[in-house]
Structure P
Amino acid sequence: MILSGYFFICFPLVQIYFKDSFFIQNYWSLFFFIATLTILRFSGRLNFSQLGLSSSNTRNIRIGLVVGILPVVAVIALDLLLLKTGFAENDLFSGAELREKPNFSIIGLLLNGIINPTINQMFITGYLLNIIAKRNDIAIAGNGILYATMNFSWGIGYLGLGIISSALLRFSGSLIPAIFFAIGCSAAKLLVLTSYPRITSLLVFLV
């Protein structure tokens, strides 16, 4: 019922009536996820332990910090590797520094860097995967497809994010590491777009 409303009611309505609104086009799914989780929570049909948020011990936080910093470190390391090996001078990267950088506001950074990835993980990995689809045999691979489908983006980036998020949830028993990893991936994406234009050509299919 919830997914039917998402795909067959909200999505078409947004495309028809708000096609000229950049903000709604980009964040309608976020508002849908927040509204749905809030209604389920206050109706007594959902609690934090079901989402995988009750096991937020120091071990899970440490795992989250480690996996969260990895995407950021990978972006910086890749850029340094391009410089050290001389590949940065390749024609593939010519004019990279001339690309126009997006100008994110504080609200935009919060929405894209923290709030959106957190709510996505809570709704998709925590609610849809952990509560609705309880089949462990297909959960990890299935969450990749589910994550990409819910975000209307079937690139390697969303598929990988969904698969790794599910694996982290199964391994740790908590959604905390998956949330940290999603925030780290969002931070890495923002770094690529704003500070490391050389590797945009390599990572464009991921972001």
Structure Q
Amino acid sequence: MSEALYKEITTAVCEGEDEDAEKLVQQALDQGLPAVDILQKGVVTGINKAGILWKANKYFMPDVILAADAFKAAMEIMEPHLEAGQEGQVKKKFVMGVVEGDMHDLGKSLVIAMLQSANFEVIDLGIDVPNAKFIEAVQEHKPDVLGMGAYMTTTMQFMKEIIDELRDKGLLDGLKTMVGGVPTSQEFAEEIGADAWGKDAMDAMEKAVQLVEA
């Protein structure tokens, strides 16, 4: 019975049915199923499936955004129950934002969803984020990873400025940096001194996990 319910949650999240995802997660909790099992076997499996379909070019951005919204809706119900069972566990912190002058938000919600599914605590700085705000966030939150997104060639150079300033201020010790977005590439990441490049949301999550486990 529980496996069938997990499968329904997976389908609801993957297909972007946020109301169904909320109801099914609540139903699972009401039945006394373990929160961590609901998360891993239902919610996370659903968003991972969406990521795999996107990678295979079977899902497109609207599908992905709907799946991410359903994931977030399910997580809002899940979080209090997960926190109760995760006391003492230290989550890895990931600060992320879209650089200054860039108002594009597409894809960021999925990246956040994928990172949360991998048990990262994500501090989202939003879009059009000035360099100084990235620096302040690193100083304040002391994250394990800083992620920067750009969707225009005219804004991607801000990433280099941010990494250079972090280096000048001695803030790169213990900090990994990642970049992503349409105009970016592995070559660009290497050129500006970033530790990794996320080709897409799934790739970004996998590389973030590798960075913190290295």
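Taking 11.8 as the value of mean projected area of the Cα convex hull in nm² derived from one of the structures shown (P, Q), identify that structure. The partial results should precede the final answer.
On the way: P: 13.2; Q: 11.8.
Answer by label: Q.
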Kindly point out which one of P, Q the value 18 was derived from, the read-out being relative contact order in percent (Cα under 8 Å, 6 or more apart). Q
Given -19000 as the derived value for helix-only ellipticity at 222 nm (-39500 (n - 2.57) for each DSSP H run of 4 or more, over all residues; to 500), which of the supplied structures P, Q does it correspond to? P
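As an exercise: distance in nm of label points 7 Å out along Cα→Cβ at positions 28 and 188, calculated from one structure in P, Q, equals 3.7. Which structure is it?
The structure behind it is Q.
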Any idea which of P, Q comes out highest on distance in nm of label points 7 Å out along Cα→Cβ at positions 60 and 180? Q
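Computed from the coordinates by the stated procedures, all read-outs in this text should not be read as laboratory data. Bear in mind the structure is a predicted one, so any value in this text is a computation, not a measurement. Cβ atoms are built from the backbone, for glycine too; each structure is taken alone.
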